[in-house]
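Each in structure tokens, the structures are laid out below.
Throughout, read-outs are computed from the coordinates displayed, never taken from laboratory work. Source: prediction; values computed, not measured. Cβ atoms are built from the backbone, for glycine too; each structure is taken alone.
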Structure I
Amino acid sequence: MGFVASLILSDEKWALVKALLPASKPGGRPRSTDLRRVCDAILYLVKTGCQWRSLPHDFPPWETCYTYFREWRATGVLKHLMQLLVEKVRRFEGRDAPPTIAILDSQSVKTGKMASSERGYDCGKRVKGRKRHLAVDTLGLPLALAVTSANTHDKVGGRHLIGSMAGWLKRRCVKKVLADGGYSGAPFSSFVRHTLNATVEIAGNIAQKVKAFVPVARRWVVERTFAWLGDYRRLYKDQERLTSNSVAMIRWALVGLMLKRLFPANSGGWS
């Protein structure tokens, strides 16, 4: 085992992740691939920003790693893993598992030359690429995520987030949605009320009034989560050909962040 092999998932982290991954399918030849090393490889790729073909040789073959990455994305395993970790982190922080407040925001990022779909121009941010839509709780933990072209309006992306939360948080535990002026308007408020039975609270842009950066109470948490994602070089630009892979890369970064929150002493600066 090389130098890279000892850096990613500690024994404690892997024990938790392993318990949340689905068991191997019955019948056929027994699985020979070490799933711990596959998870290590994916987290390494998201953190360092390397290409699949450039993964170090002490990981499984890159084709194997990419196959599991694609399978866990397509079958919903990754999404389920992220949601279960959110509940575990909330309990670890002394909170109830279901959140009562959701905070929405978006971030426009440039795309790499490999991106072949869902690209546009955000006139407000003057960015040509894609837009990341994110909903978090008051701890900054992800509740919903979507990636669209950069010219998609925040309200359209917000509807995707609200619909995703309604599918996961079936008890309609969210009572308030905090957002900026991009989500204002009666149609969006009515959609939130009908879907989540929650109210929308729009915060004013204080920074424009004082000509300086001023963190908005509570809503700054989602900006901090975007800043955390910026520490992952694969996410500096949207390098993915498909938006479904873009969402998966962000989810893996969020999984790494939540594992670090649960086991801060065993993080080693990686996940």
Structure II
Amino acid sequence: MIARDARAKINLYLRVVGRRDDGYHLLDSLIAFCDLADTITVAPAGDLTLAIDGPLATALASEPTENNLVLRAARALAGRAGIAPKAAIRLTKRIPVAAGLGGGSADAAATLLALVDLWRVAMPQGELFDLAASLGADVPMCLAGRTAQVSGIGERVGPAVALPAIGILLVNPGMPLATPPVFAAYARGGASFSAASLLDQASSDVAALGIELARRGNDLAAAAILLVPAIDEVRTALMATAGCRIAQMSGSGATVFALYDDVSAARTAAEIVARDHPRWWSHAGRLA
């Protein structure tokens, strides 16, 4: 059996810088990964199966298993490698679904990496990244699994500055928010595109980083808040916690992240948020 973590992706800032002729928006974003992760395990089997468990498995109960991106990734890899797709795959779900944390994309990336090992696929890295991009714009960045500057529709993954040690608190109001409606609401809003603003100088501490991230913001936040007003309530609550350096939406929402000088401060803030808003989902930890 082979196991791979599928870590949650955080958009530390996100700017919409243009739109392609096919309707996809072009992005400038700094992404990082935190210690919250799903787990993918794979083992030899006579056919291809997927079992789902974990604390947030019920969020996928209404989705046909055959449509899960994990199985699509497995079939795509087998097809590219010219082999029969045979594996028993288990997904342990801890990342909220449709939450702006790239959970499905991370699961697909972890599946590719695990099955490359299980099936002993000899594939050039560039070809594996091309395969990842065919599954979704966020899959290549999750395959890389490191802090990165991303561009294009999210499939172009480049080097990023080093980040200081950071405590992070993720909070979701318990409302899934799919990406397409957010981009549609953004387009209806008629906002002009932002200029790319790559973070090309390392910050000395979390406070300085927070200032740079706040200056860049998240261009999708206003559109997401129109669809799920509770996002702004979450952000306001996090900004009020002691030691919060910045609170900003990740990706297309509805999760908001807050950064702190250390994990202890993030966990203290999480306790306060859980006390005041017991129905909200949260995770306190560190950027990986």
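Key figures for this structure:
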read-out	value
Structure from which 5, 25, 30, 23, 12, 4, 1 was derived, P(r) over Cα pairs in 5 Å bins from 0, in percent, for residues 133-172 alone, options I, II	I
Given 3.2 for distance in nm of label points 7 Å out along Cα→Cβ at positions 117 and 245, calculated: source structure among I, II	II
For helix-only ellipticity at 222 nm (-39500 (n - 2.57) for each DSSP H run of 4 or more, over all residues; to 500) computed as -10500, the structure of I, II it came from	II
At a computed -0.56 (log10 I(q)/I(0) by the Debye sum over Cα atoms at q = 0.13 Å⁻¹, for residues 21-76 alone), which of I, II	II
Origin of the value 0.95, where FRET efficiency 1/(1 + (r/R0)^6) of positions 69 and 125 (r between Cβ atoms, R0 = 35 Å, to 0.05) was derived from one of I, II	II
Structure from which 25, 19, 16 was derived, semi-axes √(5λ) of the Cα gyration tensor in Å, for residues 85-220 alone, options I, II	I
